[in-house]
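Alright, structures below, take your time with them.
Since every read-out is calculated from the coordinates, none of them should be taken as a lab result. Because the structure is a prediction, the values reported are computed rather than measured.
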Structure I
Amino acid sequence: MAFKLYSVPTLVLIFSYFPLITLSNFSYPAVFNFGDSNSDTGGLVAGVALPLGAPNGKTFFLKPSGRFCDGRLVIDFMMGVMGMPFLNPYLDSVGAPNFQTGCNFATGGSTILAAKANSPSPFSLGIQVAQFIRFKARVLEILAQDKKFQDFLPSEEYFGQGLYMFDIGQNDIDGAFYSKSEDQVFALVPTILAEFETRIKEMYYQGARNFWVHNTGPLGCLPRIIAIFGKLDPSNLDPFGCVTSHNRAAKLFNTQLQALCKNFQGQFPEANVTYVDIFTIKFNLIANHSQLGFKQSLAACCGYGGLPLNFDNQIACGQTKILNGSSVTAKPCNNTAEYVNWDGNHYTEAANLYVSSQFLTGKYFDQNLNRSKSHGFQHNYTHLY
């Protein structure tokens, strides 16, 4: 597959800001991923025929890949670290997808709480878990009938030995702010996490033992959020230009999610739970972007309107529309590696590479919680790019 490499200076700069700690034993026979657009590798495009066209995918895939990004996501880099192929979406049946090393149930716009009629994705976490349960049952049924499919489907032991990844919750908080006050959003967090706990327990009862849980990122630093809520109340912006109310909600969610993971680990000693602090990694990237080789921390690379945000809610990345009587196009920037944000809602491949590299040091795990074999990766960083 043809792809574009980052320049050597850029990679040297990225990797010079953390120790190359090897994480031994970060190896699983299969990965089963659950989440939203941060780890969607084509589920929403396949599931609802979302027209996610160019310039998405331009940096690595050289064409749209079903990802809300110019290239690879964090999940893609993680699969590369393990020397495994990209995860195929559960919902994509075209192209004879291979699920031997796992399956991706994540879909853009998904929430932990059950989807509503106006939700951008009907595939909430409960639906994704139900899809997994059906996937597992169907796989075992097919393999019991004919072993010739074992080159395309995970074996029975893979379900017990595999890694179960979760990166979801951002859309629950995001959506709540459009109809609720900050205090009301805070009050909703326990309800959101009660549903999350119910679903990961379902996975445990299905035989899952290795859990990898990302907390949610700094929601208030997304250009879309800043363009809406920052303009409504400029005093709600922090020194970096991020919306404080949304970041406070994200931090509260993360604090309670971390406590949930600890309780879950205590309740199920056979589980191996890894809680990853994505918020801190992403916020540090935004706060220190210039030292890390990025020129724009908040502006969308692909958008319309120019700096400081280059985002207009009326026109999405790649679209051409008539605005104020003129035909305009939301075009990508010249160099995506200079931008942290891709389209106003998601990160660029360059930012995803940095995020992946940071948590692969092991410094952003809950060390008191994590008893899993992912305690010490041992990998070759060349897999990342």
Structure II
Amino acid sequence: MGLTRNFLVSTATVLLALALAANACSPSDRAALLDFKAALNEPYLGIFNTWSGTDCCTNWYGVSCDPETKRVADIVLRGESEDPIFEKAGRSGYMTGSISPSICQLDRLTTLVVADWKDISGEIPACITSLPNLRILDLIGNKISGQIPADIGKLSRLTVLNLADNQISGSLPSSIVNLNSLMHLELSNNKLSGEIPSDIGKLSMMSRALLSRNQLTGPIPSSLASIYRLADLDLSMNQITGSIPDQFGSMPVLSTLNLDSNQLSGEIPTSLLANSGLNILNLSRNALEGNLPDVFGPKTYFTTIDLSYNNLRGSIPKSLSSAKYVGHLDLSHNHLCGPIPDGSPFDHLEASSFANNDCLCGMPLRTC
């Protein structure tokens, strides 16, 4: 009887151990995570205190696994969060250190978010491009430097690439145009230089391209206009030259276009101001010239039109009065002349919208 009982107990122990092993993450994934953790220092919230024990798929803060394979699928660590840990501490996150190349050993990873920790530095591990399943790479709001990995285009499933608010330098790698699943590209507020690849229009799935506050040069690639889904394009605060592509006026989904604070020249494409889908247009602080096209009508709906600080001449188009809606209009610091039209939207605009032109007159300026 004793032998039978001992056999049953030992069998149950083995079965329990096997069950626990089946539900635990793989030892290689756990080792990679601990190496990743060792390269970082999070002194205030203690989120890495949860990274203990053998099962990294359960209760490890920010880590989740594929329920079938038990392989690590997502790492989501946000320094600005509504998580109770943050609310209880009454602060946003702060972390130093760097992103360890050991992250590349997690070969089933689909999501890597290490965002808004303020002081994570070092470079993006070049081996990150070897993760075949990666769909989201979000490292916004740190102090990451170095260049975007040259073969970033190998990440064929990547839908979100967000490296904004870092210190990344160098040019946009030519392979970036091979990210044929990419929907959101956010690289604003870095130190990127060089030209935007001329064939960036190959990113046919892209809906947002935010590249402001860098040191980009060269022309605006006209191929951008071939991206049917592109709704939000921000190239502001760079050193971009040349003219605005005429094709932008026929983009069917484009609703926000920010090209301000560059070195653009030439005339504003007539089709751009006639595009009834465009909602926010900022072309200020460039060297644009010529007359304002008289192409507005009942379908015109602008939350914002900012054309200030250019070299525009002629009069303000009377057709602006027939627009369905114009919220904010800024035509200041140009060489416009003649009477300001009557009626909406001019009856709710302040004098600052028309200041520093050659000879504009009428409400809200001096009478003609």
Structure III
Amino acid sequence: MKPITMEKQNTMNTPQDFLPINGTDYVEFYVGNAKQAAFYYQTAFGFQPLAYAGLETGLKDRTSYVLVQDKIRFVFTSSLVPDSEIGVHAMKHGDGVKVVALWVDDARKSWEETTARGAVSYFEPRVEKDNNGEVVLSGIHTYGETVHIFVERKNYKGPFLPGFVAWNPEYRSTDVGLRYVDHMVGNVGWGQMNQWVDFYARVMGFSQLVSFDDKDISTEYTALMSKVMSNGNGRIKFPINEPAEGKKRSQVEEYLDFYGTSGVQHVAMATDNILHTVRELRNRGIEFLTVPGSYYDTVLNRVGKIDEEILALKELGILVDRDDEGYLLQIFTKPVEDRPTVFYEIIQRKGAKSFGKGNFKALFEAIELEQGRRGTL
């Protein structure tokens, strides 16, 4: 299999951008059973096998499967020994995101710039090599037990990273039209949102795109607050959520209770045809949150003319919102594992740069219905 490549956009980094980032390199999950997780994401989400590392490649403590769909790379890693960092992480938190890896041109400089500004080092810059060339990696800590790894791969031609081999199983599903990571949402504890907003601004040079308070994101029962941080060229967007006072336990509180610490709540994956993508995902068993049918009776009064048939959106439960630059379509899965923690957003942007503020009330009421069924509201 040919190695995956990413096209750089023409957007130039501004002079003050001391941490230029080309895009999301990969997202790594620590899981209880990497083989089964990889099969699930192939079958249900249409990811394709890319690379593998494990006993057969000389590893004694872990196994990793790498999957790809267009520009999205997911890595699923599980422990082969009971007391490793990976095994302890999976036991404490359930399956969850450990690494949000960022594709950079200079991993040494990225580490130096961020640690000089106060980031705690995960590991210092190191060079890893094999017959396909070399990569430079470095890492820093962020909220909870999540880390950022900077990946410099301009001198590497292998399928993923040194130590991995191409993975070519007989079974292959068809993709569902997922294209790239649009944004990743982090849930943090009470009173911690501004701390991590400051971290991304001060340590990584991000700027705040938008903020939502408990008046924007609330229902009769629950509320939360959120601020969206973005890097200099806009390719990386990290909304940061924290709980807000409400009559009952919010989705952020539920996540923190079951995950045990701050972490990545959901990954939003973009598509060019959300109707096709959602139909495919439904046919493969992915379950989505549903809003009342009455949502569609008035949504066009709010968002105006759209290209899609409203009945098709209603059939699939897809939400619509508009901002000054266009509109977007979005839908959210139910949690994809036993713990009500990690879920996914499928989003199609038709000009809009926002995050669906007009849908918050309907979405959160749908989440509360699921929390009620779980007895965690």
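Some observations on this one:
- Among I, II, III, structure where semi-axes √(5λ) of the Cα gyration tensor in Å, for residues 114-225 alone as derived comes to 35, 23, 12: III
- Structure from which -10000 was derived, helix-only ellipticity at 222 nm (-39500 (n - 2.57) for each DSSP H run of 4 or more, over all residues; to 500), options I, II, III: I
- Given 20.2, 60 for Rg and Dmax of the Cα atoms in Å, calculated: source structure among I, II, III: III
- Identity of the structure behind 15 (criterion: relative contact order in percent (Cα under 8 Å, 6 or more apart), calculated), options I, II, III: III
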